[in-house]
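Every number here is computed from the coordinates shown, using simple stated rules; none is lab data. What you are looking at is a predicted structure, and each value in this text was computed from that prediction instead of being measured. Cβ atoms are built from the backbone, for glycine too; each structure is taken alone.
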Structure 1
Amino acid sequence: MKNALRPVLVLFVALTVVTGIVYPVVVTAVSQAVFPHQANGSLIEKDGKTVGSEIIGQQFDAPYYFWGRLSATTPNPYNAQGSGGSNLGPTNPALADEVKGRLAALHDADPSNTAPVPVDLATSSGSGLDPDISPAAAAYQADRVAKARGLSREQVDGLIAQNMSGRQLGVLGERRVNVLKLNLALDQLRPMH
């Protein structure tokens with residue numbers, strides 16, 4: 001019995017050291033050396049203070065800001081600890097009520113806008129933390145933001161274009177606009193507080 005127990009214990013200790021200490025230290029060192037911005041959360045700073053992350057959405061509801069996708073996280077919106085979709089199916093009345101509420105909020109914020117609402121402004125993202133909106137969603141909100149900030153539509157469209165990301169490797173995904181970066185660019189051009 002002792003002869004069989006010793007190799008098991010040695011293997012257990014060796015694998016614990018390799019997978020529990022060596023591997024995490026190597027992966028951390030390589031990621032910090034090669035991708036330090038991403039390894040530290042893709043944080044965005046303004047005036048020396050962290051204001052958010054490029055990869056986690058935030059709630060914006062003032063009319064002079066662009067709004068992101070709805071968040072289905074609980075108990076609070078954009079709660080990274082509670083990431084996940086709502087699991088509401090297309091026939092669920094709760095989903096219909098959520099969409100109706102968002103459509104009403106968009107209409108109340110800009111009653112003169114009669115354009116069709118892009119789907120990503122009326123529905124929540126799969127993770128509940130989506131930091132990006134489609135170019136169509138940004139264009140839909142551009143008049144409201146321009147009026148609220150006292151900017152021309154051309155100035156706002158220029159900021160949208162500057163903050164638009166293309167497809168990854170030219171073929172993967174869709175073009176998108178990071179809401180936090182766009183709103184920070186707006187604050188830099190015309191602060192509201």
Structure 2
Amino acid sequence: MKFSLALGFAFILPLIRAQVPHWGPCLDPAVQTAFNLKQFMGRWFEIAKLPAQFEKGRCIETNFTLKTDNSIRVVSSEILKAELRKIEGTGVVEDIKNPAKLGISYSYVLPYSPYWILSTDYVNVALVYSCTDILRLFHVDFAWILGRTRSMPEATVQKAMDTFAKNNIDVSRMIPSKQQGCDKTL
């Protein structure tokens with residue numbers, strides 16, 4: 001038992017090093033009421049985020065497209081070391097009664113990860129929260145401020161961070177995303 005627990009932590013710790021771990025299970029924040037999935041579709045740029053091991057580049061954006069089977073085509077991209085990198089995944093509404101709670105997977109073998117829309121006006125800003133629960137002992141939060149353009153007024157960013165904080169999501173380590181020079185590079 002000791003060996004398997006130690007092996008488990010040895011595997012998990014490098015994955016969460018850049019993330020924001022907290023004791024206890026994941027939070028269950030309120031999500032957007034009357035969420036309209038069709039209005040949310042389209043191109044979103046990452047404005048700010050909690051550090052994430054899987055996002056290391058700049059000019060990060062995600063494009064959501066509703067498919068005929070009501071699943072969502074999710075294409076995320078970033079520029080890393082002067083190279084455009086894209087990854088395609090699938091999104092689903094996990095509970096039809098609560099359509100703001102999406103699940104997204106970038107692999108056929110991995111389960112869907114939570115991708116919850118806490119708030120959006122559909123045309124300017126969206127606040128997204130995700131959480132990975134590790135044996136209910138601790139959890140790793142992910143949070144993003146997304147915009148329809150590559151920049152956003154500081155007052156809007158601050159209001160978004162206040163919304164996260166009101167939901168007990170620690171955004172003290174949130175960092176701005178690099179969205180400068182994106183169109184010139186490629």
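Matching task: 0.35 is the computed value of FRET efficiency 1/(1 + (r/R0)^6) of positions 133 and 157 (r between Cβ atoms, R0 = 25 Å, to 0.05). Pick the structure from 1, 2.
So the calculation was done on 2.
Quick one: helix-only ellipticity at 222 nm (-39500 (n - 2.57) for each DSSP H run of 4 or more, over all residues; to 500) came out at -5500 when computed from one of 1, 2, so which one is it?
Considering all the candidates, the number was obtained from 2.
Using the calculated result 17.3 for Kirkwood radius over Cα pairs in Å, pick out the matching structure from 1, 2.
Structure 2 accounts for this read-out.
Match the computed value 27 of relative contact order in percent (Cα under 8 Å, 6 or more apart) to one of the structures 1, 2, and report its label.
2
Comparing distance in nm of label points 7 Å out along Cα→Cβ at positions 61 and 109 across 1, 2, which structure shows the greatest value?
2
As an exercise: distance in nm of label points 7 Å out along Cα→Cβ at positions 29 and 141, calculated from one structure in 1, 2, equals 0.7. Which structure is it?
2
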